[in-house]
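So, here's a batch of structures to check.
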Structure 1
Amino acid sequence: MRKIRMGMIGGGIGAFIGDVHRKAAALDGQIELVCGAFSSDPAKSKESGKGLFLAPERCYGSWQEMIAAEAKLPADVRMDFVAIVTPNFMHFAPAKAALEAGFDVMSDKPATFDLAEAKELAALVKKTGCLYGLTHTYTGYPMVKQLREMIAAGKLGKIRKVVVEYPQGWLATSLEKSGQKQADWRTNPKLAGASCCMGDIGSHAENLAEYVTGLHISEVAADLNTFVDGRLLDDDGNVLIRFANGAKGILHASQISVGEENNLNIRVYGETGGAEWHQIEPNTLQIQYLDKPTEIWRTGHGYNGDFAKANSRTPPGHPEGYLEAFANLYRNFAGQIRAKLEKREPSAAELDVPTIEEGVRGMAFIEAVVASSAKNAAWVKLD
């Protein structure tokens, strides 16, 4: 019995998402950070590690050095897995190197810079037998899991329509010109890839829609927009969706919706019922029916399903927030690693983490949306 040992690539001084990953990984006391290559600048990487109280010899100047050095350490010392928290263009190479060295990987989303890289990574995950997790945070909320369970059990009947929205307002001006780091790389096609808005938050909306319904998107018709003058990538978009089972959907994502903070929400309509969940009020799930009163489901109650219970930490009335949802992914992933170490099959709760399959589907969605918009919103199949 011991903690699962984590290494980190990216997330150095001044980084946002790296700190979120560290807090989430530490929340349940199952994981400890033991090493890292926190920046492409060796001095900054080592200074970041010092600030995290890591042993100086395990604060590496590059991710290549870290993976090579950790692989040479005794099994009872080296990291068990690596968390990759870099901008999009730096996801693939360290993930590939880590997998080839026998290390499990937890990566920030999207999985890679483009679809070709995602497919190559998927083949490598299969070949090596290593674990790969993807931090689609919003699948970690208890009421999201409750909705998924209810839909899978047929509580809403056959799904007909899905409406998922993700408006933000933080890029309503040319923030990237001020030197703001998060805006700078997300709007740069050399660092972010083919899309800003759809790649950054539209992929979260796509993943949430597929996760709760259990359905796969087969085709999209998209209209991407760039409203801020001089910006090179999209900052807004609207997508019509066709699901494989015949259901239809609407996905709206925007980063120029002034006044919006992080207003992710989803509505699902089946033959006999409907459902609604809002990330800004994550403890509440609303279910409505054809022939009986609307139900309000809340986090933390004994009437919740097994997966919602397994991912709830606090008594009713205490918000289960962003860090807790993020932490659920890390805890469940750590459970998979522990199962491997103990030579047992992981539980269903431990397996409840986005995988490389979701990573490939996310990249296929982004590329199909970009291709569709370039063809004046023509229907494009996901590859």
Structure 2
Amino acid sequence: MSGLKLQRLGLVMKPEPGNPQEVEGVLNPAAVRGPDGELYLFPRLVAHGNYSRIGIARVRFNEAGDPAGVERLGIALEPEADYERRPDGGGGCEDPRITFVEPLQRYIMTYTAYSPQGPRIASAISEDLFHWERLGLATYGRYHGVEIADVDDKDASLFPVAIPNPSGHPELAMLHRPLFPGTRPEDIVHHPRIRSVDLDRESIWISYSRMALDGHEPHHLGPFACHHRLATPVSPWERLKIGGGTPPILTRHGWLIVYHGVSESPDLGNGHHHLCYSAGVMVLSKEHPHIIRYRSTEPVLTPVLPQERRGMVANVVFPTGIDRRDDLGSPNRFDVYYGMADDRIGAARLDMPERLPAGGVADPPEAKV
């Protein structure tokens, strides 16, 4: 395993028996501290037919300070806008991440909106976490002649402060993962094992917006006009795909991201390809976040528990929420909330060491997988 490791804390949330809104799973939550100091999860709640809402739940802690369960508080978003609904009655508000954007003094949720056009990044804004106003779909500038708004996109999260773009100008920055045709794990798994990486496409990107960051509530985000490839698959455990996970959070070493990578599990002899979702760690430079200071060469969390290996989608740990434990006087402890086999939600603990481990790969451009 990597020099940085996650220690499992246990199951936090599972589908509520008899609740039709959760019959196909609760998973992939945002995690954020509210104005009251309490920790709230915003899980994806999946009803029949993969119809997804975003719920609200307050985390309960045990005497040791570890997350031990939740109190359900209702629904934050459900499919209502055209870009969240499909003609057949389906649709989805999926896999949220929430950041308190300090210059705006507002919470901004980025989430995957699922419509006939496919998954796209949408956002909503709130002062209190209980009342949300949609800001619409993310908009983009072109990249090498490609209209990014026309391709599928997922796994978006925002930095909490303005950060310098590659030219040094402070802007609102977003991590995301455009899904260009031919780059899905289901497509790549049929390719030869030894192949060159498409550095521009099989990537986590960081994109920048020059929107006003003056404390006024925005009516929309973007456009995100400047783009930089942050990271692409380099290790066997992430051979098929990498994507964003937890929103960037500042640590003693820089911006911490717990991301996901996808590899192929051994064929069980039935002719099917089996995917495995694991979690890794990146630390980005505080001053220049497009620079990777550390990246785990091995996963920090892999699906080994029965709840992680069997569910709606087998062999999945999918990190989406993170909480710095300042409430315990432990600013170097981070609790990570993750989806378990697209069915339940677990938590794991990461303790940030005084020094970053040696040997982390910073995504060399000549990398092969």
Structure 3
Amino acid sequence: MLNKIAVSAASGLLLGCSPVAQAGTADSVVVLQYHHVSGSTPAVTSIDPETFRQHLQYLQDNNFNVIDITSARDAIEQGGELPEKAVVITFDDGYQNVYENAVAALKEFEMPYTVFVNPELMRKHSGHYMGWEELKEIQKNGATIANHGQTHAHLIRKQEGESDEEWQERMRYDVVTAQQAIDENLGEQQKYFAYPYGEYNNDLRELLNEWGFFAFAQHSGPWSKWSEDTMITRFPASGIYANLNTLKAKLNSKAMPVSAYQPQEPLVAHDNTKPTISITLEEVDTFDDIRTDALQCFAGGSVLKPKWESKTQFSVTLEQDINIGRSRINCTAPSASESRYYWYSVALIRPDESGRWPD
């Protein structure tokens, strides 16, 4: 693994597993990302309570193992055992509607989960987000409370005239003081950070690594020993991604053993409208199970056929201009031995001419 940092002791509900835990081991875990659980909030970041409950019921009925985030981290970091069909549930922002519409169902199904919160926004918008007392309550019932920054700003954007040193100090406020607020109110917590909007660059990753954080993004793919500690992928499960018919394949996905990739910086130049990505796979025990002959990549509505430079290295070039803002290229290959797909995703951000992009 790249950029490994120290591992602390495991903690979790019921040894970190929901009651659906089954025998067997795996090398990766699927992390689901939710925001609002409501029928009246912006559709793009929402799942209605009934559909959310259907997700939990599907996980239980199909023998998925919902484990807490620290148990997943420790198994991956220390080479321990992950249960087959392991899943971690996360929520970004800590909205009040999560407390009202999701917490009871998660308690009923005895499934642990993580909530990433913004202390400054909690203070400024009381009632819109869960408060400290509600967070204390769900923590007692098995939730992990983690860091989403103070302000939910576009952290990788420099402010006008801002020096590198000033940007680093702003990052220190947004990340480090947010962690201090969480620790002061809830007791010392594990250092997990979710990037606002899923946006990161190498400078921010370097700071988070220095400060001892594991950091989670928003492009897709399972979390495994090939993941980097400050670039852990999650599958969005809200909005258009809440559809169980498409979510099933993601829940059953396997980690593609990627040892190197280009570009390493998600932020591309404005005039780089058709980026090329290059991926190198590691020849591990499961490599022969990957149907590399059937590997395809997807960008928006385009299906991209890889160009293989060697047995383990391929590249793809976008055929259509990527939009201004965030996008991703997903690469999948079927397993030769079972009805599952190996999955890897590359995050890209294309700014406009002024260096900005939409929320």
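Each reported figure results from applying straightforward, stated rules to the coordinates on display, with no laboratory input. These numbers come from a predicted model, not from an experiment. Cβ atoms are built from the backbone, for glycine too; each structure is taken alone.
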| helix-only ellipticity at 222 nm (-39500 (n - 2.57) for each DSSP H run of 4 or more, over all residues; to 500) derived as -500 - corresponding label from 1, 2, 3 | 2
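Output the label of whichever structure in 1, 2, 3 has the greatest value of mean count of other Cβ atoms within 10 Å over residues 141-148.
Working: 1: 26.0; 2: 12.8; 3: 22.4.
If we compare mean count of other Cβ atoms within 10 Å over residues 141-148 over 1, 2, 3, the biggest value is for 1.
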| field | Answer label among 1, 2, 3 for the case where Cα extents along the principal axes in Å, calculated from the coordinates, equals 51, 51, 48 | value | 2
